[in-house]
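Structures follow.
Read-outs: derived from the displayed coordinates by stated rules, not from any lab. As the structure is a computational prediction, the values presented were derived from the model and not from experiment. Cβ atoms are built from the backbone, for glycine too; each structure is taken alone.
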Structure 1
Amino acid sequence: MAKETKKEQQQVFAGQAPAFRYVDQVDRWRQEYERAKVVEETLSKLSILDYREVDYYSQLEIVLFQEKPVPNFDDLLEENRLLAQGKFFMPIAYRAGIIAFLLLILVLSPSTFLMWIIACLLLTVFASLFFTVQDRQQTIQKVVVETKEEIKRRIEYHHKTQEEARKKHEVAEQERVAAVERLLSGDVGAILLKMDVALSSLEVGFSAEVNIDLLEGVPLFQIWLPPKAIIPTQVCTLSPGGRPAYEDKEIRTVNKQYIELCAALIMQVLSRVYEVVPTLDRSYVMGMSKSALNNECYIHLSCTRNEVMQACQATKGLLAIQQLQAVYNADPMLNLLPIEEIQPEEWGNEVNLQALRSLHVRLKTPQFFNKIPLNAGKQE
C-alpha cells in the first residue's frame with residue numbers, strides 16, 4: 001500500500017513538472033519583453049525637455065546656523081537616584097523583617113533571660129538598620145552629585161560641539177557664497193567647475209562624453225554622439241500566450257529614431273549647462289562621432305540663452321534643434337552625413353591657446369542600462 005501511494009505521488013509531481021517549467025518560461029519571456037520595453041522607454045525619455053534656471057541671487061544670503069537645543073537630562077538624574085535607592089531595598093527590608101520577628105518573640109517569651117537576649121539582638125539589628133539607612137542616604141547623595149557633574153559635562157560637551165559645528169557652518173557658508181559670487185561674475189574656473197558637476201550628474205541612459213573649450217566667455221561643446229547600434233532594430237510585443245514577438249523596424253525608422261536621440265542628447269546638454277551657468281549667452285555645439293579613420297561632425301549649431309529657453313518648449317529633440325537652426329545633412333534613408341566643423345566667431349582667426357580652457361566630462365550612466373542588451377533581437 002505504501003509503495004502504491006509513493007508511486008502515485010511521483011506520478012503527480014511528474015505531471016506538475018511541465019507546468020512549473022511553463023510558468024518559469026513565461027516569466028523569462030516577460031522579463032525579456034520588459035527589458036526591451038525599458039530600452040525603448042529610456043531612449044524616448046531623453047526627448048522630454050525641461051528647462052529650469054537656478055536662482056543664484058537667492059543663494060547669496062548666508063544661512064544662519066540652527067543650534068540644537070540642550071537635551072533635558074532630568075530623567076537621567078531621577079533614574080540614577082532610583083537605581084541607587086533600589087540597591088538598599090532588600091537589605092533594609094531584611095533587617096526590618098528580623099526586627100519584627102524578634103519583637104514578636106519578645107512579646108510572647110515567658111523567660112526573662114530569653115527576653116534579655118532578644119533585647120540585645122534587637123539593639124544590634126536596630127543599629128545595623130540605622131547604619132544601612134545612613135549608608136543609603138549617603139550613597140544617594142553621592143550619586144546625585146556625580147550625576148549632576150555628568151550632566152554638567154554633557155551640557156558643556158553639547159555647547160562645545162555646537163560651537164564647532166557653528167564655525168564649520170559659517171566657513172562653509174562663506175565658501176558657498178563666494179563660489180556663487182565667482183560664478184555670477186563670470187569666473188572661468190567657477191564656470192568650468194559648475195559645468196563639470198552639472199554634466200557629470202546628467203543621466204541620459206547610455207555612455208556619453210562632452211568636450212568643452214572655453215575662450216572669452218564663449219564655449220564650444222563637442223558632444224560625442226552614441227553609436228547607431230544603440231537603437232533597437234526590432235519592436236518587441238507580447239503575444240496573448242505570453243511569448244515575446246519581434247518585428248523588424250524599417251531602416252528609415254531606425255535612422256529617424258537615431259537622429260532624434262542625437263538631437264535630444266544635444267538639447268539635454270545645452271539645457272543643463274544654461275540652467276546652471278547664469279553668465280553664459282552665446283554657445284557653439286558640434287555633434288561628433290568617432291570613426292576608425294577620424295572624427296566626424298554630423299550636427300552643429302549656434303545658440304543663445306533665450307533661444308535655448310524657447311527651444312526647450314518643443315515636444316521633441318529634433319524639433320528643438322531645428323528651432324535653433326541646427327545644420328545637419330542626411331541621405332534619403334536618413335543616414336546622417338558628415339559636415340564641416342565650426343569654430344566660434346568670437347574666438348577670432350587665431351585662437352589664443354594659452355587663454356583657452358578645456359574640460360572633458362563623462363555623463364552619468366545608470367548601472368541597470370549597462371546590463372540590458374541594447375540591440376537584442378529575437379533569440380533563437
Structure 2
Amino acid sequence: MKTYTTLIATVGASLAGNISKLPDFNEDFTKGVVEPIVQQMLSRSWGDPETATVYGSEINSTVSLIKHFDKLDAGTFDPINLYFFVSDTPVGEKIGSILKAFFEKDSELRFKNVQVVKIAKLSDTDEYAFGKEGLRNLVREFADVARKHRYGLAVNATGGYKAQIAFALALGQAMKFPVFYRFERFDHIIKMPPLPVALDWQIYLKHHALLDTLEESTAFSEKNDLPTYGFRNFADIPEELKTFIEREKIDTEHYLGLSPMGQVYIESARELLTVETPLLESIKAPEDKPKYIQDESHALKFAKKHALYEKISALSFVDKVVGFQFSPNFELSGFKARFQGDEILFEYGNKGGTHRFKIYTTARNSRERLAALESLKEAAQEW
C-alpha cells in the first residue's frame with residue numbers, strides 16, 4: 001500500500017467569513033493578530049475541527065482527509081509536508097498564517113513542515129490579472145511542489161475561488177495525483193474520480209518550441225514571431241493547439257500568449273514525459289565523461305566554485321559537457337536550459353557571472369530529448 005507524505009491544499013476565505021461573525025476575534029483578525037484565534041482552535045472550544053464549520057472549509061477538509069485517508073482507497077498518509085496555496089490578498093495572508101500555526105502546533109494533526117505559498121496576482125481585485133497571470137502562477141507553483149514530492153503527493157482542492165479549485169483539480173488529475181474534495185453538505189471528504197480521458201502529450205512533443213516560447217514571452221507578435229514556428233497566422237494553428245493559446249489585440253496588432261489551461265497542459269505533459277520516459281544511462285562514470293573546460297581563469301574559477309562540471313556530469317543520462325562561453329557580467333540569476341539542435345544549451349548565472357554549456361545526452365529521439373531536458377531542469381532547481 002502506497003504511503004503519501006505531502007498535501008497541497010487550496011485556500012479560500014471561508015474562515016475569514018466565519019471569524020467576522022465572532023466579535024471576540026474579528027478585531028484581532030482585522031489587525032492581523034492571529035495567535036488568540038489559533039489558541040482557540042487548539043483548545044477545541046469551537047468543537048471538532050473536522051465538523052465544526054467555524055474552522056473553515058480548509059481545516060474541515062484537511063482534518064477529514066488525515067483521519068479517513070486509508071478509507072478513501074488511496075493508501076496511507078504520513079503528515080510530513082503541507083502546502084497552503086493562498087490568494088494574493090491581505091485576507092489570504094492572514095488565513096495562511098492561521099492555518100500554518102494550527103497545523104504546526106496541534107498535537108493530533110501536526111505536520112512536520114507547513115508552508116504558505118502566496119500565488120502572485122491571484123486576487124479578485126483585478127479580474128484581468130487573475131485570468132492572465134494569477135491562474136498560470138497557481139499552476140506553476142503547483143507543478144514546482146509536485147516535482148519535489150511526486151512520489152507521495154495528494155491534493156485537497158476544497159478551498160478557494162471556483163476557478164482555483166477547477167485548475168487544481170485538472171492539474172492534479174492530469175499529473176496523476178489523487179485529488180480530494182469536500183462538498184459543503186458532505187460529512188467527509190471524498191476522492192474525485194479520474195478524468196475520463198488521458199492527456200495527449202504528443203501535442204507538446206510536436207509543438208514544444210512554440211508552447212515553451214509562449215510561456216516565457218510577454219510580447220509574442222502574431223505577425224512577426226509566429227511564422228518562425230511554421231504558422232503564417234493564428235488561423236493556421238491546429239485547433240487542438242489553439243486550445244492552449246490566448247490571442248489579444250493591442251492597438252492594431254495581435255499578440256499571443258499561453259492560456260491558463262495551456263499552462264496546465266504543458267506542466268502535465270512535462271511531468272508525464274519525465275516520469276514515463278526511461279533514459280539510457282551513460283556507459284561512462286561521471287569522472288570519465290568528457291569535459292571540455294573553457295581555459296580562462298574567470299570561467300575556471302566560476303565553474304569550480306559552483307561545481308558545475310561535476311554536477312552536470314553526475315546526471316546519468318549525460319554523455320559529454322562542453323563549457324564554451326563565460327561572461328563576468330550579471331546576465332542571469334539561476335539557470336536556463338533549452339535545445340540547440342539535438343543538444344541542450346545550459347546557462348547558469350549569478351552576480352559572479354554567467355557560464356554557458358553545451359550538454360550531450362544519451363537521448364535517441366525527440367521524446368527522450370525532451371525528457372532529458374526536463375530532468376536537467378529538475379536537477380538544476382536543487383543547485
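One of 1, 2 was used to compute distance in nm of label points 7 Å out along Cα→Cβ at positions 37 and 237, and the result was 1.5. Which label is that? Going label by label, the one that fits is 1. With mean projected area of the Cα convex hull in nm² computed over the structures 1, 2, the top value is the one for 1, the highest of the group. Work out which structure the value -11500 belongs to, where helix-only ellipticity at 222 nm (-39500 (n - 2.57) for each DSSP H run of 4 or more, over all residues; to 500) was derived from one of 1, 2. Answer by label: 2. Out of 1, 2, choose the structure whose coordinates give Cα extents along the principal axes in Å, for residues 157-356 alone equal to 69, 58, 35 when calculated. Considering all the candidates, the number was obtained from 1. When relative contact order in percent (Cα under 8 Å, 6 or more apart) is calculated for each of 1, 2, the greatest value falls to 1.
The maximum of FRET efficiency 1/(1 + (r/R0)^6) of positions 109 and 189 (r between Cβ atoms, R0 = 30 Å, to 0.05) over structures 1, 2, that is, the highest value, falls on 2.
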